[in-house]
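Each structure below appears as structure tokens.
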Structure 1
Amino acid sequence: MNSILTHPENDVETAVVFVKTIPGLGVFELRPIDMENDIPLIHNWVNRDYAVYWEMNGFSEEEVKNTYYNILEKARVYIGVFNGKVAFLLECYDPQNDIIGKYYQSQKGDKGMHILVAPSEKPIPNFTWTIFTVILDFIFSDAKSQRIVVEPDARNHKIHLLNKRAGFVFQHVLELPHKKAHLEFCTREDYYKALQSV
């Protein structure tokens, strides 16, 4: 899939930090979360059945907002926009500053990520996979990012398949305080090699 990547300067109005244009599909953009305007939408997402692994089912809007204020103390949170419409959420963090850092030998250049895709209104073939490539392109566009570390819930079989397709390599099962998780790594080389076989 051909794509065009650009890094616009941070604009006060749009604050777009990354753009990926996919001919025949459209434009994906990433911008920092807007706590006032985005939280109502995120509250809707995390209270749906498909977002059970996000661990916010039953949270009030205020609880979701407070959760994200806490997350922003240690991570960067981005909103993904597709053709002008909010389509996904991305959290990027340093595993050394997260609980996961206590459960594996972290390395310089490791980046952790969590993603949540908006509920689908009109399904687009391979849309979640396309979002995944936008996110990995964004993270690896930073030369300091050498490896992406993820720890999805062991029961989340859909994300395991997506991770494997993108080049993530399963390490082992982790017994975290709040969940049983799969520790998986993906280097820039792993990702680019996986793209060649898609």
Structure 2
Amino acid sequence: MITAIDYRLAPETQFPGPLHDVVYAYLRLLEDFQIPPENIIISGDSAGGGLTLALLMYLRDNDYPLPSGAIVMSPWVDLTLSCDSWESNAPYDVVPFPVMDSHMNPIALYLGTQMEEYITHPYASPLFGTFEGLPPLLIQAGEAEVLRDEILLLAHKASLYGVVVRHEVYDDAVSS
């Protein structure tokens, strides 16, 4: 069975609303559909990849059973935009650099008025969390995407915490 979660999006729903949606959906798979967690692999790309990691951290932090693994493709895991590839790969990627004072800034739309408080919260920017106890991760990225460096840090940090990581980087590829 494949299930696609239609979680609520910004600006209509701000953080942590989308996280609530994916937690609810995951718990429905366990409780209502009686799917054993070892038979579940979760996946997401871009912001959904970050949300996938936030879900894993939330489940772990609240003693829920974890899925057997996760696949994240070009996950956006650092909303602070602190990595160099945001600038070095900007000429090659289709993802524009968010303008902080723009009414269309996706970070401000997602975090809302509590942006300062939440921007480094692990459920909003998973790179700032701990990865101990998470299931195996397949992490994919493109060499030419603006998210490349934060994804590299994600793979490294998760490995340091003992997570089994397979990190795949594709030449000349941009964000999904």
Structure 3
Amino acid sequence: MTESYGVEQFAEDMRAITSETSDDGEIVARVKPLAIRFAKDKSWLTDEHRNANNAQGAAVFLLHEEPDHSLAVFASAYSAGRGFPPHDHGTWAIVAGVEGIEMDTCWQRLDDGSREGYAELEKGVETPIAPGSASAMVTGEIHSVANRTDQTTISLHVYGRHVGFIDRSQFDPETKVQEPFQVVFEE
């Protein structure tokens, strides 16, 4: 029988990694396999985590954060056919599959970011995020998440900082608008 890998052990392992390096690339490379392990464990998963907020298209549940709002871990449930538009995180990020398959799309920014409220994006690689897989992003990378299935999907989202305490943006590739990105977190 495999030993449980719960939220406390996952948080402890992330603390150890981030105390050894501040390099985003190294952090996500080392945390990603642990996030997959934690996502597979599911000892943290409750029925509540399967209830997507249909008004937003997703429900976001905080599982862990440090007192200084760093090392935040969330469970996200996406309604069938819903997701989030292209956005950044303001920190490094990892998305690991828990239940169902979500499509993770990378976006490349083409402009230099000098015009406020404006961004030119080009769609990049689409990667299915299923149980046992994950995507990892360093600060500044842009991605979108879509549930293209007819069932609710669940994924684990791990950040260097709680995204509710960071200025971050969402993007509309068609209108080239960049605006603040806010998510409603479940209580």
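Odds and ends about this structure:
- Parent structure of the calculated result 28, given that relative contact order in percent (Cα under 8 Å, 6 or more apart) is the read-out and 1, 2, 3 the choices: 3
- Cα extents along the principal axes in Å derived as 47, 35, 27 - corresponding label from 1, 2, 3: 2
- Distance in nm of label points 7 Å out along Cα→Cβ at positions 25 and 129 derived as 2.2 - corresponding label from 1, 2, 3: 3
Any read-out appearing in this document is the output of simple, stated calculations on the displayed coordinates, not a laboratory observation. This structure is a prediction, so every number in the text was calculated from the model and none was measured. Cβ atoms are built from the backbone, for glycine too; each structure is taken alone.
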